[in-house]
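Some structures are shown below for you to check.
Just so it is clear, none of the values below were taken in a lab; they were calculated from the coordinates. All figures in this text were calculated on a predicted structure; none of them were measured in a lab. Cβ atoms are built from the backbone, for glycine too; each structure is taken alone.
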Structure I
Amino acid sequence: MRQSLLFCELEADQPKTERSSTTFADNLRLPVHRWIRFSAGFSGAWAQHLIQTTRKNLDVRVLDPFAGSGTTLIAAENARVSAYGVEAHPFVFRLASAKLLHRSKADEFAKLAKAIRNSAQHRKPSIEGYPQLIRKCFTDAALGELDCLRAALEAMDDGSHASRLAWLTLVGILRACSHVGTAQWQYVLPKKRKKFPASPYAAFDALSRVMLSDMAKSSVIDGPQANLIQGDARDCGGVPDQFATLVITSPPYPNNYDYADATRLEMCFLREINGWGDLQASVRRFLMRSCTQQVPESAVDLHETIAEPLLTPIRPQISEVCDRLAKIRLSKGGRKTYHLMIATYFHDMARTWNALRRVCDSPSQVCFVIGDSAPYGVYVPVIDWIGMLAIRAGFKSFHFEKTRDRNTKWKNRKHRVPLCEGRLWVEG
C-alpha cells in the first residue's frame with residue numbers, strides 16, 4: 001500500500017495522557033517509573049493507556065526495541081501483557097533491569113538497604129582516586145558519604161534482587177546530592193550551583209522508602225514478567241519471530257544528542273570509566289549512530305553508505321541533504337560530521353525496520369515517539385523518511401500526529417527552522 005504522511009495537531013481537549021505522551025514529566029510522579037529520571041523517554045501513563053486501549057481490539061504483545069530505562073516494559077507489566085525490550089546502552093540496560101525487579105520481595109530489599117545505611121555510617125571515607133568530574137560535582141563531605149554507601153553496597157553485594165535494587169538506589173540519588181548543575185541527562189554544569197543539594201544519607205533513606213512503597217503496590221500485579229535483552233534494535237536478536245502486535249518506542253533522534261555521555265557522571269562515580277574519553281569503547285560502539293561523535297570522517301564512506309540498497313526509497317533526498325551538510329561544515333568552526341551522522345542514522349533505522357518486520361506479527365501496530373531535525377539549519381524530514389523506510393521493510397502505511405513544537409523557546413538555539421515532535425504510527 002502506498003505510504004501516507006498525515007500531520008495532525010492534537011486537540012486541546014484530548015486526554016492529558018495523549019497530550020503529554022512525548023515527555024517524561026509524568027514519570028516523575030508514577031510508581032517505579034520515578035525511581036530513576038531518564039529524560040530521553042516518554043510518559044509511562046500514556047504507554048499503559050495505549051496498551052489497555054489496544055487490548056480491546058487486538059491480542060496485545062508489546063515490544064520496545066529502544067527500551068531505555070524500561071518505561072514501556074513497566075507499562076506492559078502493569079497492564080498484564082507479555083513484553084520484550086531491547087536496550088543497547090550497557091549502563092541504561094542495568095538501570096532498566098533493576099527497575100523491572102519492582103515485584104521482588106520488599107522485605108529483603110528493606111533489610112539490605114538498612115544494613116547498607118548502618119554500615120556506611122561506620123566506615124571511613126576514601127575520596128582519593130575518583131575521576132576529576134566527580135571531584136567537581138560533589139563537595140568532599142557529600143562525596144565522603146556517597147563513597148561510604150558505595151563501599152558498603154559493594155561489600156554486601158551478593159547478586160540478589162535486593163542488591164540490584166540497592167545499587168539502583170545509590171545511582172538514583174547521585175545527581176540530587178551534587179552541589180553543581182547536573183541537568184538530566186547529558187549535561188553536567190560545574191559552574192552552576194544549587195542552593196540545597198540533598199544529603200546523601202537522607203537521600204538514600206528517602207528513595208529507599210519510595211521504592212518500598214512502590215514495591216508494595218506492585219506486589220498485587222500478577223501478569224507476565226517483561227523480558228529485557230541487552231542487544232541491538234538493528235537486529236532485535238533474542239526477540240521471537242512474529243512476537244509483537246504492538247511496538248511502543250522512542251528511538252534516538254538525529255539531533256546530535258550523545259546518549260553515551262548521558263550516564264558519564266554515574267559511570268565515573270562507580271569507577272567504571274575515568275572520563276569522556278572512555279565512552280567510545282564502553283558505550284558508543286554499541287549504539288545506533290545518532291551523534292557526530294560516533295561517525296568520525298575516517299570511519300564512514302558517505303557515498304558507499306548512501307548507495308546501500310536499504311536507502312533506496314530516500315536516496316535522492318538524503319543525497320541532497322548530506323551534500324549540503326558536507327559543504328556547510330567547511331565554513332563552521334567545529335566542522336561537525338552531520339553529513340555522515342544523517343547518512344548512517346537512516347541506514348541504521350532501515351536495518352531496524354527490517355528487524356521489526358521479522359519480529360512483528362500481522363496485523364501489528366508500531367508507534368515511534370520521534371521528532372525531526374535541522375543540523376546546521378538544514379531541515380531533515382525525519383518523520384517522512386522513517387515512514388518510507390518502514391514501507392520498504394514491508395509495513396503497510398504510516399501517519400503522524402504532532403504533539404508539540406520544538407526549537408521555539410531557547411535563546412541560544414543554533415537556527416530558526418521550526419521543528420516538531422509527536423507520534424509516528426505504522427501499520428503492519
Structure II
Amino acid sequence: MKNHILALILPLTLIFFRPLGLNFNQSMVLAALVLTIIWWTKGFVNKLYASIFLLVMFAIFGQTPLIEVLNFPLSETFVMIVFSYVFSQGISNSKLAQKLIEPYLHKYGRNYIRLFVIIFILQFVMIFVIPQPFSRIILLSLIIKEFFGGIKLSKNSQNVWMFWIHASSVFINMTLIRGDLILNNALLNIANIQISETTWIKYMAVPSLMFYMIACAGFLFVFKKDIIEYNKAERTPKMEKQNITKRDKINLSIIAVVVVLWATESLHGISGTIIVILGSLAMFSTNMLSKKDLKCVDLKLMVFLTAAFSIGRVMTYSGTSDLLFSNLISFFPKEFNTMYILVVVLVSMVLHMVLGSNITTLSVALPGLLLISSGKADPVMVMFLSYIAVCAHFVLPFHQVIVLIGNGNKLYPNATTIKYAPMLTTLVIVSILFIYRTWWLFLRL
C-alpha cells in the first residue's frame with residue numbers, strides 16, 4: 001500500500017500544480033504517463049492493467065483521434081508480430097532445429113573460436129527462419145545448453161557462454177528490421193518514420209556487424225579464462241546422425257519456402273506479412289500447429305505495445321512534447337556535432353537505466369529528441385542514435401528483454417551481466433562516435 005501511495009505523489013503534483021504551463025488535459029496526459037511508467041518499471045500494477053489504464057486516459061484527455069491512439073493494433077506490423085509468434089511456435093514444435101543444429105555443433109565446434117563463429121552464423125540465419133525474436137533466442141539457448149551438457153562443460157563457463165548467446169543476439173538483431181520485429185518496428189512507429197528494409201540495412205548492417213565483432217573482442221577480454229575453458233571440455237567421438245523422417249522433410253520444405261520468399265521479398269513484392277500468414281496456415285495442414293498453439297501469442301505484450309506506441313503520438317497531438325522538450329533545448333549544442341551526438345546518446349542511456357524497458361525508454365525519449373533536433377539533424381540519424389544507445393547498452397538484465405529471458409531461465413546470474421557492463425558501455429559510446437557515425441558520413445546519409 002505504501003508503494004502505491006508513493007507512486008501517486010508525482011502524478012498528483014503534475015495535476016494540481018501544472019508546471020511548465022501545462023493545461024488541464026496536458027497535465028492529465030503527463031500524470032497518467034508518469035504513473036504508468038512507475039507501474040511498468042516497479043511492477044506495482046500488472047503490466048496489462050497499467051497499459052489499459054494509459055490507453056483509457058489517452059483516449060479521454062489526449063486530444064488525439066482514437067485511430068491514432070490505437071494505431072498499432074490497426075497496423076500491418078501488429079498482424080506480422082501475431083503470426084510471427086504462431087510461425088515460430090510451429091518451428092519449435094517440429095523439433096527440426098535440434099535435429100539439424102546439434103550434430104553440426106559436435107562436428108565443427110571443436111574450439112572456442114569456431115564456437116564464436118558458429119553462434120554468429122546460427123544467430124544470423126535464424127533471423128530468417130524464426131521471425132519472433134523471443135522464440136528464436138529461447139530455442140537457440142536450449143540447443144546450446146543441451147550441447148554443453150553433453151560435453152560436460154563447467155558451470156561457470158556455461159554461464160559465460162549462455163550470456164554471450166543472449167547479449168550478442170541483441171547486437172545481431174540490430175542489422176535488420178526483421179532482426180527484432182517487435183523492437184525495431186516499435187522504433188519506427190514511435191519515431192513516425194517509415195523506411196524500407198533496404199534503407200535500414202544501408203544505415204545499420206555494416207556498422208552493427210563491426211560493433212558485434214568489437215563487442216565480441218571486449219567480451220573475450222573480460223571473460224577469457226571461462227571462454228578458453230571450452231577447449232578442455234570432453235568430446236564425444238562421433239554423434240549419431242539424427243533420423244530425418246518423411247514428415248520432417250515436408251515440414252522442412254514448408255519452412256524453407258517461407259524463408260526463401262521472405263528473404264527475397266524485394267524481388268517478388270509479396271508482403272512479408274502475407275508470407276508468414278500463408279506459412280502459418282500451411283503448418284496447420286501438416287499438424288506442425290494446432291488450435292492450442294494460438295495461445296503462444298502474448299496478448300499482454302500486444303496491449304503493452306499498443307500503449308507504448310501511442311505515447312509519442314499522444315504527446316505530440318496534445319502539445320505536451322512541445323512544452324516539455326522546448327525547455328531542454330538549451331542543454332543541446334546549437335549545431336549537430338560530436339557533442340550533440342554525445343548529448344543524445346547520454347540522455348537516451350540515462351533514461352534507459354531508469355526506465356529499464358527499451359520500448360518505454362524510446363517512447364519517452366525519442367519524440368522529444370526528434371523535436372529538439374528538428375532543423376538541425378536528419379531525423380533518421382537521431383532515431384538510430386537513440387536506438388543504438390538504448391538497445392545495445394545494458395547494465396542489468398532488465399535493461400534488455402532478451403538478456404532478461406536468459407537470466408530469468410537461470411542460464412547466468414546478474415553478476416555476469418554487471419561484469420561486462422563497463423566494457424559494453426565504453427564500446428557502445430566509442431562505436432557510435434567512430435563506427436556508426438563514420439559509416440554514415442562515408443555514405444553521406
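Observations, loosely collected:
- For helix-only ellipticity at 222 nm (-39500 (n - 2.57) for each DSSP H run of 4 or more, over all residues; to 500) computed as -12000, the structure of I, II it came from: I
- For FRET efficiency 1/(1 + (r/R0)^6) of positions 66 and 394 (r between Cβ atoms, R0 = 25 Å, to 0.05), the highest value in the series I, II is held by structure I.
- Given 23 for relative contact order in percent (Cα under 8 Å, 6 or more apart), calculated: source structure among I, II: II
- At a computed 0.65 (FRET efficiency 1/(1 + (r/R0)^6) of positions 338 and 362 (r between Cβ atoms, R0 = 25 Å, to 0.05)), which of I, II: II
- Parent structure of the calculated result 15.2, given that mean count of other Cβ atoms within 10 Å over residues 50-57 is the read-out and I, II the choices: I
- In this comparison of I, II, the computed figure 19.1 for mean count of other Cβ atoms within 10 Å over residues 122-129 is attributed to II.
- Origin of the value 24.8, where mean count of other Cβ atoms within 10 Å over residues 42-49 was derived from one of I, II: I
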